[in-house]
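J.: Just below sit the structures, each encoded as structure tokens.
Throughout, read-outs are computed from the coordinates displayed, never taken from laboratory work. Bear in mind the structure is a predicted one, so any value in this text is a computation, not a measurement. Cβ atoms are built from the backbone, for glycine too; each structure is taken alone.
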Structure P
């Protein structure tokens, strides 16, 4: 049993959707969240650059004494997870892609699965590989939807602009009803605040958000490693950002589902 914090890392604010699920699933745990807000978005950067940024971020979290790390960023999970595991062999590190792929496979009836993600995640093919590993006959369509990141970061989660953007991205998937996917994976942690509009446009497609599945995977990992805490006075959250503390406090609640106090946010240099 350990009251050391769990580290959660994202390129910006979107990973707060994962933190929200982790806090709900593991209310006794302490968390340190790091958003690399000075260098977002990761989705348009090369895999080598994302790997370097992720290594720097996790180095900072380990200096804070974390007992495990969740990479709450699909792009970083795809590009950097092996490097992070190699650099920190004794630190449990999990990403969001494998739990998301597992949830998608469990949800589909037709085997037709679509993934909305950033350009980098789509280009890397991580979701496609993980889904096909679990369901070899699946037909996976990955759609880059990078503009959703900017909309979510601005707090634009409703309205004509968001609806028009969703229609543009989903149009190829909806063109032929008989071959349309029955599951749509939100392959970026920035996308869940837009889920209402995306679902409205997607129609009967079932939307999968990997945050809850990732929280379950972390709970199991902590239990197996003997790292879980049941301390009644735990549950603290401290946020680190690399730029824009005021904006993080203002926009973050859209993703976290609760207010963020300025005292909870610290600026760091990586």
Structure Q
């Protein structure tokens, strides 16, 4: 019964994706007439080549290859930035003793209660005052801080035995060497699992790039797909679906390539 339920869930998820793939292989007129079949058509190569090289012609969007590259840069920067900042902040909270240490930790933790929509107006004002609107810095920097990743790394760092810390001190290891030679190697599976989650988080960002990325040189694939959709008469639905299929490939590739590390980081008992 468990496999039957999982199989039904897979079908419910896969069927819309299959329809999008089928739509990307037909002419736009077939979709416009509402006559989309369940089997692929003969226009796949032409549709994918068109959207890859020039985007949706009637909506004047950038080529999908450029949009995918922009999204990849943003996702990699957000994922690596979040992990780096979170590791350092969690390391400071766990292994250093300084006044107000727990106050800083709870201030970080409280930000989990503030949704992005609450913070987005003051964040945009800060970016505008710093002249970072429509720049890579304005697109990436506000998304780097992560209270969730900091909390997860803190919980893992607390499991590192005090004896290991004392042994490192006896061997003459300073804070940076202890972080590099002990903490980071022990955190590899956690980093891999978080990287997958954070990469997909950055890839799927919509609201913030919609406000900040006002030029084609920083426009992401999610925003590009939205701009491809005009009114029904001016939308090349076959090209939109082809762009959507291409947009799914990088996050799927990350999950597939890092699946072993991702599962290991989530299910290991000592984590």
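J.: Compute Kirkwood radius over Cα pairs in Å, for residues 85-212 alone for each of P, Q and report the one that scores greatest.
T.: Q
J.: Assign the value -21000, calculated as helix-only ellipticity at 222 nm (-39500 (n - 2.57) for each DSSP H run of 4 or more, over all residues; to 500), to the correct structure from P, Q.
T.: The correct label is Q.
J.: Figure out for me which of the structures P, Q the number 74, 55, 30 belongs to, where Cα extents along the principal axes in Å was derived from the coordinates. All intermediate terms of the calculation are to be shown ahead of the outcome.
T.: Values: P: 52, 38, 37; Q: 74, 55, 30.
The correct label is Q.
J.: When relative contact order in percent (Cα under 8 Å, 6 or more apart) is computed for each of P, Q, which one produces 28?
T.: The structure behind it is P.
J.: Quick check for you: by distance in nm of label points 7 Å out along Cα→Cβ at positions 37 and 93, which of P, Q is greatest?
T.: Structure Q gives the largest value of distance in nm of label points 7 Å out along Cα→Cβ at positions 37 and 93 among P, Q.
J.: I have 20.4 for mean count of other Cβ atoms within 10 Å over residues 125-132, calculated from one of the structures P, Q. Which structure is it?
T.: Of the options listed, only P reproduces it.
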